[in-house]
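Below you'll find a set of structures to go through.
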Structure I
């Protein structure tokens, strides 16, 4: 007990380090946790399907190359037609990432266990200097 009292700053430093190590894990549990680089790996290695859940006007202004557009409101009805194999990874994208996170929840509810939202959405994709197509 004397050690803890005499070296309180070491105990504090250890606790602060632990919290700082856990922060990325806790942040990743929220919105999209898939980085642009991880998305590219899934696309190239596992033939992931990219679904853009933006509205058609937003999709036409710019989207991930090869992405298919299914607006969030139509996802539940149209996703089974576009992605027939539920074992293939799905990457869900929107402008900033919030709609894609909701879309990932919907997709998982439909049985697509490998559905993930792109963290930061299309803006993070652009920041990573990844190619963007326009329709």
Structure II
């Protein structure tokens, strides 16, 4: 998912003095970032499908065949993660349209521009996300 970093070609949003949180300009900025990420992910998925079709070779050596299958399994897992991210981006577009974008799904407070710049698909504020991660670690033990 390194492709997400390429959206950094869009400069960070600098709010104007007294500007309201999630103003139309801010929403347009994040929509632009998400559209760029979605296009990048779609292109990467298409590229991977073509590469996998072209590299599909039947090897006589079982070790080579196993390596190819392992590589393809890893590639498919990566593509599945990208597909899920595209779905999440589409859900975020709905939130932008409904005016719910930028607010924590759990507590309702502002997620914050800096956090959204770092992760435009964030749906939790930093406090709720931290608590979720602590719970996950405790459940894993």
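Read-outs throughout are calculated quantities, based only on the coordinates presented, and are distinct from any laboratory measurement. Keep in mind it's a predicted model, so treat the numbers as computed, not measured. Cβ atoms are built from the backbone, for glycine too; each structure is taken alone.
Given -22000 as the derived value for helix-only ellipticity at 222 nm (-39500 (n - 2.57) for each DSSP H run of 4 or more, over all residues; to 500), which of the supplied structures I, II does it correspond to? Please report the intermediate quantities before stating the final value.
Values: I: -15000; II: -22000.
Label of the source structure: II.
For distance in nm of label points 7 Å out along Cα→Cβ at positions 51 and 115, which of the structures I, II scores highest? Mind dumping the intermediate values first?
Numbers: I: 0.5; II: 3.4.
Largest one: structure II.
Upon calculation of relative contact order in percent (Cα under 8 Å, 6 or more apart) from the atomic coordinates, which of the structures I, II produces 24?
Values: I: 28; II: 24.
Source structure: II.
Quick check: 1.19 is what I get for Rg/Rh (Cα atoms, Kirkwood Rh), calculated from one of I, II. Which structure matches? Don't skip to the end; give the middle numbers.
Values: I: 1.19; II: 1.10.
Label of the source structure: I.
Where does the value 0.40 come from, among I, II, when FRET efficiency 1/(1 + (r/R0)^6) of positions 19 and 75 (r between Cβ atoms, R0 = 41 Å, to 0.05) is the thing being computed? Write out the running numbers ahead of the final one.
Numbers: I: 0.65; II: 0.40.
Only structure II yields this read-out.
Work out which structure the value 3.1 belongs to, where distance in nm of label points 7 Å out along Cα→Cβ at positions 43 and 67 was derived from one of I, II. Don't skip to the answer; put the middle values down first.
Working: I: 0.9; II: 3.1.
Source structure: II.
Which of the displayed structures (I, II) returns the greatest value of distance in nm of label points 7 Å out along Cα→Cβ at positions 11 and 99 on calculation?
Details: I: 5.1; II: 3.1.
Across I, II, distance in nm of label points 7 Å out along Cα→Cβ at positions 11 and 99 peaks for I.
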